[in-house]
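Next come the structures, one after another.
Coordinate-derived values only; no laboratory data. Keep in mind that this is a model prediction, so the values were computed, not measured. Cβ atoms are built from the backbone, for glycine too; each structure is taken alone.
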Structure 1
Amino acid sequence: MKKRLLTGMICAAMALSLVGCGGGAKKSSGGTAAKPKTLKMSVTTAETSVWHVAAKAFKKEVEEKTGGRYKIQIYGNEQLSAGDQTKGCEMLFNGANDVDLHSSMILSNVVPKLSVVSMPWIFPNGYKSVDEAIFKPGAKGAAFMMKEIEAKGAKPLAIGENGFRQITNNKMPITKPEDLAGMKIRIPAISILMDVFRALKCDPTQMPFSECFTALQQGAIDGQENPYDTIRSAKLQEVQKYMTIWNYCYDPIILSVSGKTWKSLSDADKKIFQEAATKACAAQVKASRALDASIIKEFKDKGMKVNELSPDAIAKMKDAMKPVYAKYKDKFGVDAFTAFGYKF
């Protein structure tokens with residue numbers, strides 16, 4: 001009798017335990033917990049970059065709000081494309097990667113009209129101009145970018161920020177246009193930047209970003225251009241003597257989902273992904289802007305010489321950009337420029 005009573009109590013306890021553990025993961029038809037679906041998220045930069053504020057926030061929100069049905073696996077440093085940023089973008093559009101965080105500049109290799117965002121000094125009043133064109137509710141520049149990406153088959157969810165691109169070198173402080181003459185500057189494989197630096201009499205050199213540190217260290221190139229945080233996270237300040245703040249080019253980053261993955265989501269999950277991306281990118285923009293001053297101070301403290309280009313020098317450089325604007329006005333059309341507030 002005692003044996004039967006004890007057996008019954010054990011069975012009851014086990015049943016209660018199973019009920020108590022059953023509220024989290026979704027059950028399959030066989031009654032076992034369904035396996036979470038893992039999505040690959042590609043991020044260009046190293047984990048130390050402020051880009052990962054968005055990636056980690058997106059991952060956390062999606063995993064929590066879907067009750068663990070989706071897991072986001074983040075791959076930094078362009079791991080999934082072996083360092084090839086253009087290939088990384090292509091992997092988003094062909095569905096090889098599920099989620100993606102790339103700059104508009106690199107995405108323009110697949111979505112050409114995004115190059116307009118990278119035009120030199122298209123945002124004349126710094127972040128004020130950026131906010132007007134991209135981040136305020138109903139901003140035309142943001143709508144333009146989203147439309148262009150979606151037309152290529154991916155689903156853009158939200159826009160973050162890589163910031164304004166500055167120039168570093170090992171030869172001299174850049175204080176006037178003439179200082180750039182003959183400098184071998186690494187640039188991404190973007191045709192607009194090739195035209196920009198040729199117009200400034202530079203020797204622009206296209207190479208993968210993963211090779212930039214070694215090329216600078218060995219003197220194969222004189223300098224490079226990138227936003228503060230990208231320079232810091234890649235430790236380029238360790239192999240560069242001078243940085244000139246000139247805010248010549250702004251670099252948004254876009255959190256997107258492949259068309260294949262987006263179509264596989266239920267309407268409820270699409271809403272979760274959209275809200276998670278919006279929140280994640282807003283947090284990333286805030287974190288990015290808060291870092292600018294501290295990174296400049298860090299560079300100075302480590303011995304880098306930092307100067308800011310004068311309005312007069314910028315005006316002369318802008319004047320040299322007239323043929324570049326004329327070329328891309330013909331290529332992309334006036335509407336692409338007016339979306340960002342530029343008037344010819």
Structure 2
Amino acid sequence: MRDFEFPKRMKAAILVEQNKPLVIDEVQFPEMLDCGQVLVKIYYSGICGSQIGEIKGAKGHDSYLPHLLGHEGSGKVLAVGSGVKKVKPDDYVVLHWMRAGGIESSTPFYKWKGKWINSGWVTTFNEYAIVSENRLTVIPNWVDAKIASLFGCAVTTGLGVLTNKAKLIMGESIVVFGVGGVGLNVIQGAKLISAYPIVGVDIFDNKLKLAEKIGATHLINSSQKNVKKEIIEIFGNQGADVVVDNTGLPEIIQLAYEITKNKGRTVLVGVPKKGNNISIYSLPLHFGKIITGTHGGETNPKEDIHRYLKLLKAGILKLQKLITNEFTLDEINTAIEMICSGKIAGKCLIRFKQ
């Protein structure tokens with residue numbers, strides 16, 4: 001490591017103040033890697049809903065400002081710190097926020113304007129990243145770097161929700177509220193499992209059209225139709241076996257629980273803003289109905305990413321059509337605005353120079 005010359009600076013998107021645009025500026029690198037740290041050149045980064053939630057303060061006051069962001073991406077390993085055995089220079093990797101094998105290192109000490117700036121074990125809204133070994137998974141070089149970035153969160157969370165949490169099986173029904181990055185992968189996974197019907201619910205027609213292309217059998221625009229009435233028309237009064245909420249909106253969570261079968265499962269991916277509580281009638285819980293949250297689909301990146309790559313290589317898992325927009329790092333605030341406004345139907349990526 002002593003012979004490796006670090007980049008001295010990199011461009012990064014910095015969260016300085018909640019509910020304000022990210023600041024694009026140069027950040028200074030430390031002089032060397034610590035034990036368990038890996039230097040990665042970022043190729044692509046996704047913009048996950050949870051990162052937008054961080055920017056908007058969904059979980060309340062952020063005591064770590066200013067700090068870097070981004071937790072799903074792809075790139076190439078440039079150098080490794082002491083103790084690292086899982087990856088080596090020139091490996092192509094997925095960067096993910098869920099822990100996998102390897103060392104959990106200390107977080108890196110970048111500087112901005114002469115002061116330390118906070119950063120987690122993985123960040124991807126930056127040209128380079130010092131990443132903890134256990135937030136990286138090596139992938140074959142045949143995998144398109146754009147598609148590889150989706151395995152950092154969107155794909156693994158979406159498919160993990162079905163297999164690890166909802167335990168969806170062939171012939172069961174599912175309703176998905178919010179068909180963004182995660183929701184689209186829930187729908188595609190449900191199709192692979194042969195669920196029916198697969199109902200996508202959103203307020204944007206462009207998202208619903210994409211959901212239909214990847215497997216939704218029924219579509220409901222909740223800004224134009226009464227969702228409960230539409231669900232009754234599809235299922236009768238029985239309800240769906242599985243209902244997944246990606247919105248984090250209390251009124252939607254309550255509706256999702258209500259339209260779930262008596263012995264069905266309601267799975268919450270989205271997180272309500274701090275202080276926004278839900279109210280449900282709990283009696284059905286005593287007779288087999290389930291409402292539960294998920295933590296990244298309970299994914300094990302070390303095992304799950306390579307299982308899903310087999311499906312990708314076989315042409316069974318189709319991810320290219322999920323990527324609808326690309327932006328440069330300088331355009332990241334525009335990208336975030338477009339995501340929030342619903343102008344972007346599928347997955348939006350930040351593209352870096354390779």
Structure 3
Amino acid sequence: MSNFVNELEQTARTMVGAGKGILAIDESSPTIKKRFDTINIESTEENRRAYRDLLITAAGSNAFISGMILYDETLRQSSSDGRPFPKALLDEGIMPGIKVDMGAKELAGHPGEKVTEGLDGLRERLAEYRELGARFAKWRAVITIGEKIPSTACIDANAHALARYAGLCQEAGIVPMIEPEVLMDADNTIEQCYAVTEATLKTVFNALYSQDVALEHTILKVNMVISGKQCPSQASVQEVADMTVRCLLHTVPAALPGIVFLSGGQSPERATAHLNAMNASNSHLPWPLSFSYGRALQEPCLQAWAGQQANVAAAQKALLHREKCNSLACSGQYSEDMEKAV
């Protein structure tokens with residue numbers, strides 16, 4: 001890893017540069033099909049390439065976006081002008097990233113819980129991904145809240161996998177983005193989400209220490225502490241902001257270069273409002289708080305595009321609006337009035 005120390009440090013700092021965040025466009029084939037179903041277009045390789053092309057080549061994105069997470073297929077594709085997507089991104093000063101996990105599978109002996117797979121052959125895949133231009137990677141673990149879950153076994157298994165993945169990334173000269181996601185799909189209260197998120201993050205960082213992962217070259221992508229979607233009592237924007245920041249201060253070492261949030265099914269506007277409230281209320285945190293949104297950035301863009309080449313400019317305008325709003329939220333300068341101006 002010593003050969004890559006300076007490069008890893010530079011990549012990690014670039015990813016969490018002031019006012020910039022990560023655009024996640026790493027949907028798997030089944031997931032992108034669901035997205036395309038909402039606009040009634042077929043999920044062909046060319047349609048996927050065309051859609052990712054408009055996301056990657058939107059002029060002006062580099063003012064708000066520091067990196068994009070790609071899917072294996074996308075990393076190997078090229079823009080309409082013939083440039084491989086990783087080169088198109090690097091030309092704009094945007095770091096190309098790659099999703100490397102193989103998805104969450106049922107955890108043996110633990111009904112309702114999952115563990116993420118993909119460690120087998122990862123060293124070789126990372127070497128190829130770096131050759132193709134990837135400068136950071138992402139591995140997602142999912143933690144489900146339910147009756148008597150999550151179990152310690154589930155959290156431990158996922159934390160161990162995240163740590164081993166992170167070590168392999170740094171060995172290959174790739175910055176690991178670790179994503180332990182506590183899902184927001186259940187009827188749990190915000191207090192339950194806090195407890196599970198706190199336990200998960202403590203376990204994850206203990207695992208990183210045990211595997212000698214350099215925290216200075218690691219980015220955390222994490223859920224906000226939030227009420228479950230089905231909870232009858234939904235926490236306010238300020239409650240989410242306050243409890244999320246408190247949880248992070250109790251669990252995340254200051255050595256980390258930065259933290260980016262996933263949107264986890266929140267509406268685009270609510271995800272932005274939560275991020276803004278955190279940064280507006282906390283000016284002296286040990287790390288920057290930014291975003292790594294997928295659907296919360298893409299949804300308005302996807303609907304505007306609707307699979308039509310004639311709509312590309314309108315789609316990119318919708319994308320840039322959401323990117324700008326979240327960029328401003330990184331410094332607490334976003335306001336809901338900005339949504340009315342669109």
Matching 28, 24, 20 (semi-axes √(5λ) of the Cα gyration tensor in Å, computed) against labels 1, 2, 3 points to structure 3
One of 1, 2, 3 was used to compute distance in nm of label points 7 Å out along Cα→Cβ at positions 114 and 314, and the answer was 3.4. Which one was it?
-> 3
